[in-house]
1. Quick check for you: by mean count of other Cβ atoms within 10 Å over residues 146-153, which of I, II is greatest?
2. Determine which structure produced the value -19000 for helix-only ellipticity at 222 nm (-39500 (n - 2.57) for each DSSP H run of 4 or more, over all residues; to 500), calculated from the coordinates; the candidates are I, II.
3. Looking just at Cα Rg over 2.2 N^0.38 Å, for residues 290-513 alone, which of the labels I, II belongs to the structure with the highest value?
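Only the coordinates and a few stated rules stand behind these numbers; no lab work does. Bear in mind that the values here come from a model prediction, so they are computed numbers and not experimental data. Cβ atoms are built from the backbone, for glycine too; each structure is taken alone.
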Structure I
Amino acid sequence: MGVLQPTPPPYDPLEWVRLPLVERARLVCQSWALQGYGTPLGAYALHVVKVLFYIGAWIFFCGFTPGLGPWSSIGQWWLEPVAFQKAILWSMLFEGLGLGCGSGPLTGRYFPPIGGFLYFLRPGTTKLPMFRAIPLLGGIRRTRLDVTLYLLLIGSLLRALVAPEIDSALLVPIVVLVPLLGLADRTIFLALRAEHFWTMTMCFVLAGNWIAGAKDVQLALWFWAGFSKLNHHFPAVVCVMTSNGPFTPFAWLRKRMYRDYPRDLNPSTLARWMAHAGTALELAVPAVFLFSGFAGGGWSLLLGVVLMLMLHAYITLNVPMGVPIEWNFIVVYSGFALFWAHPEISPFDVDSLPLALFLAIMLVVLPLVGNLQPRWVSFLVAMRYYAGNWPYGVWLFRDHSYRKLDRLVKTAPWVYDQLDRFYDRPTAVGLVGKVMGFRLMHLHGRALPMLIPKAVDHFEQYEYLDGEIIAGLALGWNFGDGHLHVEPLLRAIQEQCDFAEGELRCIFVESQPFLRSSMDYRIFDAKTGLLERGTLDVNMLRQRQPWGET
């Protein structure tokens, strides 16, 4: 097997794709349980190179500050405040270019392996403004003004990164341009990971003692990520990750994640205990760091660092889909640069009322609303990271109607056209089919065997594609946020592609709100609009197999 050759599924993909929905779902889920995505070794190597570039570029930019930069003396300067500031700004640039989260084959992006700037610099590409009718920044297609604003942000970030010191004059253009770009295209706002890096940058601008505010941001990231896992979805995430992890290839271990492989693929007791332990660990990290602030460091600070390393090492080594590897590196670095290097500064030492109010909105109000009413707030802004409780969509194209997507201005071609550069058709179908398995294996995906027959009468006549891949094709970025490929994107694509009635049907499923045991769904026809909306009982989904049987 070559370095680019994926693990083949234990069935003929061309025969599989002609099977009825339930049988197709059963086979692909049983395959995922033992094989995961079947990622080729070359894909992992690509991400290793990317991480090395990410770290090397940060060292390069630090070199513009006297006393920082040489690799040989990194132990002397890596925790300096200006080095941390440059790490945050470089991370924002790295993500905004499309090089970080949501890039590469583990996000269904094969050729080219990134979107990002290939779309954001191209007039005519599809965008999702906050308000379509807003003057100058509205509309569904990127304008030269949109491209100019994006270029200004890239230039402002580079200007700050090569400066000897970071001051407000360098940062103000950045903190102004990010929300402007968000008004013009919410995709770019999310791609910048603005809920993290922009919020941190606001701390640099609004406070003299910005380290206290930055600590608050970091604590919120950990807390809300743990809080969002207080549901029945996360055990399935543990199963999916373990079945896909490059360092957990053992069939006996993967089988133990499930109650009774291959008949019952609900999470086993072991998987549930692992999920509970992971949630407790993610909540313990901010709690211990917060306590260490009152205790003045000491053993509690050391314990916080150990717990943090355990948490992010587990995430990183599993190489989760979406590959937020660089993001996990910056989070760990932040733990050292903020808490380890400055134990004397309390998160409560914010010395700016405007910053305190801003942080209250970004770190408390929006995440709380996003958990209680997830349809209103992106899961990224709500900091509900990798909880398995995401909104998602499935797009169903009848026959060859997907070719109408070629009318969009875009860089990435149809997903099978991308894969045809590397593989024969059976291999390509097997890879794309695994994306269906990934969705079905999560708790929320178990609704699909019920919803797909509501959306289409003859499933075998339709090409199934996850909304994440559609967002990658049309918008140039995707990272698990189903709000990017729901009604606004469907309307934008329909205006440009003009699907006939029945040619494109979409299923949109919303996250489960905290304190509720239900999930809302909608089914749309691209031409005629809403076909059905309803509610799913999460407890009912827990009793079903990924392929729909109880």
Structure II
Amino acid sequence: MTLIGWAQIALVLGIALALAVPVGKWAAALAQGRLGPIAGLDRAVLRVAGVDPSRGQGWQAYLVAMLAFNAAGFVLLYLILRLQGVLPLNPQGFDGVPPFLAFNTAISFVTNTNWQAYSGEAAMSHFSQMAGLTVQNFLSAGTGIALAFAVMRAFAAGGVQQLGNFWADLTRVTLWLLLPIAIVAGFAFIAMGVPQTLEASVTATTLSGAEQIIPLGPVGFQLAIKHLGTNGGGFFGVNSLHPFEGPTALATSLQIILQTVIPFGLCLTFGRIVGDMRQGRALLFVMAGFILVATLAIYAAESSGNPIHQAAGVGSMLGNMEGKDVRFGQALAALFSATTTGASCGAVNAMLDSFTPLGGMVPLFLIQLGEIVPGGVGSGLYGMLIFALLSVFVAGLMVGRTPEYLGKKVQAREVKLAMLAVLVLPAVILGLASIALVIPMGVASLQDAGPHGLSEMLYAYTSAAGNNGSAFGGLTADTPWLDTTLGLAMMLGRFAYLIPVLAIAGSLAAKPRAPEGPGTLPTHGPLFIGLLAGVILILGGLQYLPALALGPIAEHFAMLAGTTF
């Protein structure tokens, strides 16, 4: 750990937080329909699409519209993948993607997970990458932000039955927020050396005189939305560790900024919509605090190195550099790993499977917290608000008062629905992982025995249910069992979580917003920030402690004892 490393971390996070201010302000304008100079263009687009933004939807109608749209997206992407062999822009001559893998991939990109049981350059045509995967990168991200807008309105309004219009929200977010930033970032990546071409490959002559075929493709703009939308799916199999996806430290720094700026910014959007910026800043403080602590933990673990390597005389002064690249170093690898798992992005610039046990446990634990620190675009914000409701409920139990949050009474219905949402992830993760670890078709996918093998499988289902998409690389993921069960985990982690969230939003929107009284718990100060962080750790993380003890924690003590598996 070096002063320069900490300076890099502080600079990148500082830029992300600074940019979150204008992003959050513009997102609030979109949510409230204040589009300024582009209002006329927005009206024209919505008119052509047949959308009337003044026709609001209750939570059930909003939910049905969202589910129908995503179901149609899944079917379309599945067909593109299956039929890519006869579709255009296939210079590699790839055949259609096999059924189980196509199912897994279609679910993955529709749910903003981008789990990849394939290498993009070896399995996906340019048409599949552009018309299939990249389109869903925009739409799945837009869906998450639209749902966050609906939840925000529920806290801001009083005595209403409508949460907005899903079709208007999705259109505005996609066209006026995601697309402009992605275009600018895409050109920036191209300027840094990321390819953007329809050529399939280029042939290079090596120093020994042999020929090497280097895959190419339209990478630059897909890379931009991959990070901006916290999607994470790489054009190449090794993701941002590939020199065409992460050519320099500057490029990886921009990727970190992109994958955090909207989740951070939406906290400030929330403050603007509810009319109290202190509320948004409190949520932002919790998110940024978790990211900073997680980065410190990863940086410390990886910089300390592996004592087994050191005892064998192959230790590095830079710490554990296995699976990392000197282009980025330990500091940016730690910050990237913390933000990509905390932000539900799933992209990687270092191989998590090669981290030290505790270094690898931190990204795993960040996903298990519920993907809320800062979480995916939109999903992180409404997930954080679920924990905020539970926090005021816990505080209410302590003092014997009916809990309130932003003038809304939190009663039995909201608490039950909030707990239902929180319990979805552990039920899916621990339930499916435990089955996979005891049946032959699941165990056959493991590369390693002992605690690390358990961590590989636990991470896979955690990443899928948390809609993250990163993985421990030792797992053989493209099998019928894992393609199917991981796909189901992604679907449940996204949509089974959303249903109670929107039901809570509908319930809160119908309640009047009462003014604060002398007994109201302030939800913007240090006390509430600490309470919220504690509830996240206890309710979000404690239920995974037994599994973590058998996996990365046990592996850590084995490493200290010089034992390998």
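1. Greatest value across I, II: structure II.
2. II
3. When Cα Rg over 2.2 N^0.38 Å, for residues 290-513 alone is calculated for I, II, structure I comes out on top.
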